[in-house]
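Structures are listed in the sections that come next.
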Structure I
Amino acid sequence: MMRFIDENEDLCGYSVADVIVGKASAILFVKAGISAVHGKVMSESGKAYLESHSIPCTYDILTKRIINRHGTDICPMEKTVAEIDDAEIGYIALKSRLNEIKKLSL
């Protein structure tokens, strides 16, 4: 989703289905102008964020939070936006966090 946003793709009015939808992805969907979201797994904060922006959402499983790949903590992207409600600020924070993660992988 970040690549689409970076490339100024016009996604207004599109619907999205994803395996995991947390607040981080919800912020990106709002920024991109997505009109409806379905997640196989959706966090309560992702659902609340989408609903607060009048984006209809459905899910197969609603969970309290999205956990990291190791199952030891909250997803780092979710932590990044936990206290952010503005989509633009959230996008910038997520982009910065992703760049940090890429640098650590080198």
Structure II
Amino acid sequence: MAWIILIFAGLFEVGFTTCLSKAKETSGSNLYAWWMAGFFFSLGCSMFLLYRATQLLPMGTAYAVWTGIGAVGTVLIGIFFFKESASFWRLFFLFTLISSIIGLKYVAPQLN
């Protein structure tokens, strides 16, 4: 269950980075306020879920996986929605990051 919570924490991290990026691009205070509200909501959810996951997982592993999910998700959002580069090397290193996250899941002991 802790791993599922951690995955959701990482997805909310992608949410807050996406909202932050959209708020930067937005013109008009009304839209800016909505994107910033999404940012703070996602930030709060992400931090709370990370806290919950660390109750059952080692802090170092949970933080590394949380950051990795956020990084991978943010890069993919950037590629698919913000027209960022999808060069060979960028995708190669993204794949190595994903491999590292999966590796950490299999070597991390659960706390009891």
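For the reader, a short list of remarks on this structure follows.
- Given 34 for relative contact order in percent (Cα under 8 Å, 6 or more apart), calculated: source structure among I, II: II
- At a computed -29000 (helix-only ellipticity at 222 nm (-39500 (n - 2.57) for each DSSP H run of 4 or more, over all residues; to 500)), which of I, II: II
- Identity of the structure behind 0.50 (criterion: FRET efficiency 1/(1 + (r/R0)^6) of positions 1 and 33 (r between Cβ atoms, R0 = 35 Å, to 0.05), calculated), options I, II: II
- Structure with the greatest value (metric mean count of other Cβ atoms within 10 Å over residues 25-32, set I, II): I
- A value of 54 for percent of Cα pairs over 18 Å apart, calculated from one of I, II, originates in structure II.
Bear in mind that the values in this text are calculations on the coordinates, not laboratory data. Fair warning: this is a prediction, and the values are worked out from it, not measured in the lab. Cβ atoms are built from the backbone, for glycine too; each structure is taken alone.
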